[in-house]
Structure P
Amino acid sequence: MGEKKNHIDSLKRGQRIARTATVVILLLAAIKFVIGYCFESSILIADAYHSSVDALAIFASWFGLWIAGGKKSKQFPYGLYKAETFVTLIIGGLITWAGIENLFEGYKRLFHLETPPGFPLLPLSASLLSLVVAYFIATEEKEIGDAINSRALLANASEAFFDIATSFVVMAGILLTFARVPYVEGSVVMIIASVIIWLGIKNVWISVLILMDANLDPKLRSEIEAMISRVEGVKDIHDIKIRQSGPFKMVECEIATSPSIPVYKAHNLADTVEHLVTTAYKEIESVFVHVEPSKKDIVSAIIPVEDMNGLQSKVHGHFGRAPYFVILKIHGDHAEIEDFYLNEFLGKGMHIGVKVIKAVIGHGLDVLFTSQIGELSFHMLKDNFVDIYRVQEHMDVQEVIDTYRNGELEQITAPTHSLEESQITKGVKEVVE
């Protein structure tokens, strides 16, 4: 609920700056037009026209943010955030159009000079005012655009920063025109117009990619994948998709976990991943997590054994009481022993099986093959997403691997004996759970 409120507040912030900027720039355009008309300054009139186009673009971004702030509904279950992206497409077109207009105007100014009737103090003052206003609007739009990840505001901010350069050019053009210096004004205006056209085309292209659900942030995808892979219980990550929706991003990911975990644990795992990602990235509005049973090509297994004799080692009758443990990797038709672990906890206090698990869990275990297992060890392994299979005592390791590959082993879904039974069997001085 809190995250949803933050998104709505962000959109309202964007709406306020866009609405304010629209009114201010329209007033400024009107002032420049009136002064330009009175002083017969075609440069200032052209700049007023350009400011009007800017105001229209900012109004479009406000309209897009206003629509994006609408509530989700059955018809629009993902919200109306993409309205902002669609309007950014329009803004890009308007910026391109303004750039082309300035390009033609600059070309005309290369060969045409006008001499104003007197020193153009008011036109210069209007251009200076335009420069100051453009600076404050650009700074505010960029700050809020970055804060709420609004591409429309960032597009307008880019245009406003170039308006500052345009205002310098206009001021220089007014003075150069008064001094009757040819070519300079038109050349500079054409250069700035070309950059504005490039900005407009870039915004159009990015908007098209967003509307087509292109992945525009491969770095973010890699960061999210690394973050999810560290979550306990996630055995594999099959896919991560990121779609931009207006100022926010939506993530879909498919993770794999132990096939035998209950539904509620799979649900909790999905909730953990969702909370982790949305907390780390404020621009991510939602995360959809699909949980699949793990089908790893390489399985890490542990077997309690009586001796250290490679794949001919014999299975011990109880997990916690085994003198040794063999840790191996099973992949395809091949099995490789990774390590033999000596049970150094035998005869040294209570809950030996738990101590063994703490010592070996760092191997990234997927399965345990055992004849018997107590209550504490069983639940600890299950909490670490380890599947447990029943095997017969005195089987050798190779037989265990073969029967596992053939799908002949039964999963142990409950402890083979309770904690009380372990205490009765071994006495209260040494509990090997």
Structure Q
Amino acid sequence: MIITVLAFILTLGVLITIHEYGHYRVAVACGVKVLRFSVGFGRVLWRRQATPDGTEFVVCALPLGGYVKMLDEREAPVAPDQLGGAFNRKPLLQRTAIVAAGPVANLLLAVLLYAAAHWIGIDEAKAVMGPPVAASLADRAGLRSGDWAREWSSDGVEWRELRSMTDLRWEVMQAAMRGAPLQLMLTDRAGHARRTVVLALDTLGSSEVDAKQMQRIGLGAAFSEPVLGNVVAGGPADKAGLHAGDRVLSIDGMAVADGWSLRELIVASGRDGRARPMQWRVDRAGKTIELTVTPNVVPDGGRTIGRVELVPGQPPEMVTVRYGMFDGLSQAVSQTWQMSTLTLKMLGKMVIGQASLKNLSGPLTIADYAGQSVRLGLAYYLGFLAVVSVGLGVLNLLPLPVLDGGHLMYYLFEGVTGRPVSELWLDRLQRGGVAIMLMMMSLALYNDVARLLGLQ
């Protein structure tokens, strides 16, 4: 819990500071006097001001935002000798640059964070697939347990390498969003028996990518060897004589190809509510052994399942995905662009009703993911920071009056018409923008709580 809270505070602190620094740096470069640079709202926890006439830097108690307060005649009277440093007196192009600098800073930060994660390297599951979901697109396309996805193509001409299961899922999600088929070049786990399959993602009938849609696509989990992990002392598996390291060959005459199939057979053994003995054949150090295992039958969400108290299968094979200096930077730019467009598309689909509003996440989800990524290691946390930084940058570019994008819309109007938006309309738009933001924040918080309670 402490790690999660600290990771969340660090995440917000870094992203807010960079965002506001973008505004601050460009404002200073344009000759605007900056009165206060604040990270957070509410009671001041830390303050620094080098000179009585300099910028006041503060850290406040509520770390859910920040602001850069500039000299501006619209907010308070300005002495005649300081009018040259007032924001509202600056040319339209400079005001636009100052406002846009915050979101741009977040997007540039995302590039650097992605690049750093690529340079460090991330351990990811190898793109060897477990069994696809029955009757799913992947199943109908001919994907099978143990298939190693090596390359992908959208046109069958240009092929690109798949480095990991994460790469594979990303490309499938992107193709599903576009409503386009995806071609995969597969081999067996040894790299032999090359063949090509087509995932007909254009037949889904919807470009919304959520848990249900991914279930329809049906990519299985990463391949897991059917080798037993830890066996709980005194449990059914231990009493039957199973040992950690045993390779399961079959159960009740059914061949076991992977850890996922092993788990499903164990779970299914208790679905009729009775403890039914199971005949296991295992390989132990080259010797085939037959054992009778009687599972416990336990309730699980309104049904009964079998449980034998062991870890069914080995962790998937991992590969370290690492890029060189220039490749890592190029990949980071591409990822930032793809994530930005994906975020915009998803927001647009939520607005027009093509995507569920359940996709909107708030601070509780961010805190949870922050804690998880920190536990996984530095490269994972940097990648997580990059994702949130992209989201913050894109969100602030939305044309809502309380956001940077709303101010940019005002300046676009001023540039086209030659006059600023009237004070009356500014007030009306500001009120509407606040109402929309409050609705979005409330919905995001509701989704967070629903996920934590298992309601979504």
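What follows draws every value from the coordinates through simple rules; no lab data is involved. Small disclaimer: the values here were computed from a predicted structure and weren't measured. Cβ atoms are built from the backbone, for glycine too; each structure is taken alone.
In table form, for the structure just shown:
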item: Structures P, Q, by relative contact order in percent (Cα under 8 Å, 6 or more apart): label with the highest value; result: Q
item: Ranking P, Q by distance in nm of label points 7 Å out along Cα→Cβ at positions 108 and 180, the structure that comes out highest; result: Q
item: Answer label among P, Q for the case where Cα Rg over 2.2 N^0.38 Å, for residues 300-387 alone, calculated from the coordinates, equals 1.56; result: Q
item: Structure with the greatest value (metric distance in nm of label points 7 Å out along Cα→Cβ at positions 308 and 324, set P, Q); result: Q
item: With semi-axes √(5λ) of the Cα gyration tensor in Å derived as 53, 24, 21, matching label from P, Q; result: Q
item: Highest-scoring label, criterion being Kirkwood radius over Cα pairs in Å, for residues 20-235 alone, among P, Q; result: Q
item: Label whose coordinates, when helix-only ellipticity at 222 nm (-39500 (n - 2.57) for each DSSP H run of 4 or more, over all residues; to 500) is calculated, return -19000 (choices P, Q); result: P
